[in-house]
Structure 1
Amino acid sequence: MRPSTKRAPVGIEGHVRDLAFGGEGVVVTDAGVLFVAGVLPGETVRVVPERAGKPPRGRLLEVLSPSVDRVEPPCPIADRCGGCPLMSLAPHAQRHAKRAWIEKAVAEVGAPAVEEVAAERALGYRRRARFRWRGAPRALGFDVARTRTLVDIERCAVLEPALSLALDAVRSRLLPHLSGQGELALALGAGGVAVARVTSDATQRPATYEAARTLVERADLAGVVLEIAGAGPASIGDPREHTAGLDGLPLVGTPAGGFSQANREVNDMLVRKAVELASHAGRRVLELYAGHGNLTIALALEAQSVVAVETDRHACTALRANLEARAHRHVRVVEALAADHVARVGRSEHDVLVVDPPRGGLDRAVLARIPQLRIPRIVYVSCNPPVLARDLAQLASHGYRADRAVALEMFPQTSHVEALVSLGTGSP
């Protein structure tokens, strides 16, 4: 839905300078700069200040002069649901904005022009998603941005078809039996059938467990994990995520709710690009935050050796199984915090460091140890440009300079972007 063009009686006029990371517009007004949702670069808008602080925010009243890149959102609740804040921005303009965020992040470390990887699909691409639910009044959906206001949704335009079917099944057959509130995580499992993890803050009746079993028996879901307050996890069927590695063999992950990338096609490009940037053929690779092997498996195809460090026990179990299925015996899996592992080694014998940390970025202790490791090449995977910029600045202080950077459109319609940066010291 387009913002109203009816003239509002209050508010102040401003010009949208650009988009900040997170998707809010930076609106320049006579009263100062405001961060406002729902506006696009180049627009003239009328806004009302709502909150002082850092950053100061405002609310959109009307668009006085719309951007040429403003489009009608393909989802009828895009203006209420917080899941896709950029859906009113044309796809090419979304990519431009996200590339600009990565360009800003790498500006201080000598990176050349940022390469861009577009998504094949702007809709129907998500192979995993998280929803919030409550039992009474019954609702299943997403929160409005920056609130705990739950928007009940019947359909989600960015889900892969198998997840849409699973969402329907959970809504109709499981949600009526749930009490309290919690989270639903959906992902793709064995045979392309969805898997689910349901967490709840309240105890559940036997009917809840029976409904979950029925979903698996009817093949609406390949597996379910129920994590209920006051009870141990209950696993039904096979709740693990299943994807395909670049070698064509299955890549089995942890139960739904663990970490994996949301976009199958773009993730394949991410893995290929990471391997390319690592220049790792015949070399010794240290990988931190390895997960269940999204990058590890591809790195192992050509590397002389790989040490893969991961703290989550379930992810380590899945990674070992994925390696055993491929007979990759030159890969050693270390179950440890990344900071603890690097603290135990002196000067590293590795040639390449590959890191794919969570949104919070590299642990401070890891950053502090990198100079002592003396690894000449680093490949950094990030989903958080401001944190990436912070960590790159620290790496630059240790003599690293970026030589390539890639922005990958992993999450069309959203304010998220995946980045790849390779850095070197100039050492042989």
Structure 2
Amino acid sequence: MTHAHYLARRAALAAHLGPHGIAIVPTAPVQQRNRDNDFQFRPDSYFHYLCGFNEPQAWLVIRGDGHSTLFCQPKDLEREIWDGIRLGPQAAPAALGVDAAFPVEQLDAELPGLLDGCDAVWFPFATHKGLETRVDQWLGNVRARARQGAVAPQRLCDLCAVLDEMRLFKDERELSTMRRAAQISAAAHIRAMQLSARMLRSGQPLFEYHLDAELLHAFRQHGSQYPAYPSIVAAGANACVLHYRADAGALRDGELVLIDAGCELDGYASDITRTFPANGRFSGPQRALYDLVLASQQAAVAATRAGARFNDPHEATLKVLAQGMLDLGLLDKNTLGSVDDVIANKNYFQFYMHRTSHWLGMDVHDCGAYTEPREPKASRILQANMVLTLEPGIYVRPAAGVPEAFHHIGIRIEDDAVVTADGCELISRGVPVDPDAIETLMRG
């Protein structure tokens, strides 16, 4: 992203604030991992969206007239020897395109002066612990100088509402980054599939962490900074646990493997799920359920286009899955009735208990309203350049009346879809979903 790109975002935000509004945006805090180590730092998504700065202990303040001020760590030779080079306040305006910069230690001293004369202060509600308290303190300092003519803002406004709407629509630079992230992730899935078949064919012991390591290697090898979320590598019955994490489960000949994994590239996430036979060959019952999930995803893809509702892909998925559950004997059509009855009574929930889609962007479950802004409780109308996932699944745990051939099978297929005027662009199909293509890939 360029200076101009971030400047345009800050200008668009300033227009929402009004001429006398002011926005305060902190980056993410450093999180301690254990006694003397921190987790790898990742900047707050709202903060990064507005300035692209990736150092910790930083704040961005934007006025309604477009003037922007950054507070960041000062230059410190001793700390930089240990932790890396800091940009510093002196270099920040030229490097980031902000109007002014101060050491972060001056935040409490400078904020009351910046707030003086504003009519509304905007900040992200319920996202940073203690932020509301700090805003109260700054406002208290302004009010304490009322007899000297200071005027404190009278309104507190949630900045998330404005930034969520801005981030919901991706521009071409963002989409280009997301396409590249999806390509990297797709290649990682392919490597994991092929490793699985290769190791089982050679008789080597194979565990979930082997495939997790292959994913991480591919992500970093191609320039991704991090996984977008902890990878799910679930062998056999573990695939029936929705948020299972890659662990030490053994991959066994004849069982399926579910991988839900995606990289983050330059602040943007990808999110792909594939389910495949560990040995490269689907069994009959596995193929029957896989074909059902794939058909339901195809229905979701067909329902995804500008002008449709966010719920439409989910409803299309449910119709296909519910019919398949009845046809395959997972649900008893003699007692539960028609597809419409199964959906109305949520009988499908035993085997499919999550939604089909979520927004995707800087966060893997990205921000943005799922209801239409001017239609309370109505599902959001999809528009071009929104990005969402399409991820139906089926998860069969042993239960009375459930055919034993399907026990412990968990299948999910997930792709990343950019909404277009007449449909959607699946940017994650660099890894196949067709079962025959998967088997061919794993033989290679």
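Kindly point out which one of 1, 2 the value 15, 42, 28, 12, 3, 0 was derived from, the read-out being P(r) over Cα pairs in 10 Å bins from 0, in percent, for residues 162-273 alone. Label of the originating structure: 2. With volume of the Cα convex hull per residue in Å³ coming out at 173, pick the structure among 1, 2 it was computed from. The structure behind it is 2. Among the shown structures 1, 2, from which was the value -11500 of helix-only ellipticity at 222 nm (-39500 (n - 2.57) for each DSSP H run of 4 or more, over all residues; to 500) calculated? This value belongs to structure 2. Here Cα Rg over 2.2 N^0.38 Å, for residues 10-65 alone was derived from just one of the structures 1, 2, and that gives 0.94; the source is 1. Across the set 1, 2, percent of Cα pairs over 30 Å apart, for residues 58-217 alone reaches its highest value in structure 2.
No lab work stands behind these numbers, since they all come straight from the coordinates. Here the structure is a predicted model, which is why all the values come from computation and not from measurement.
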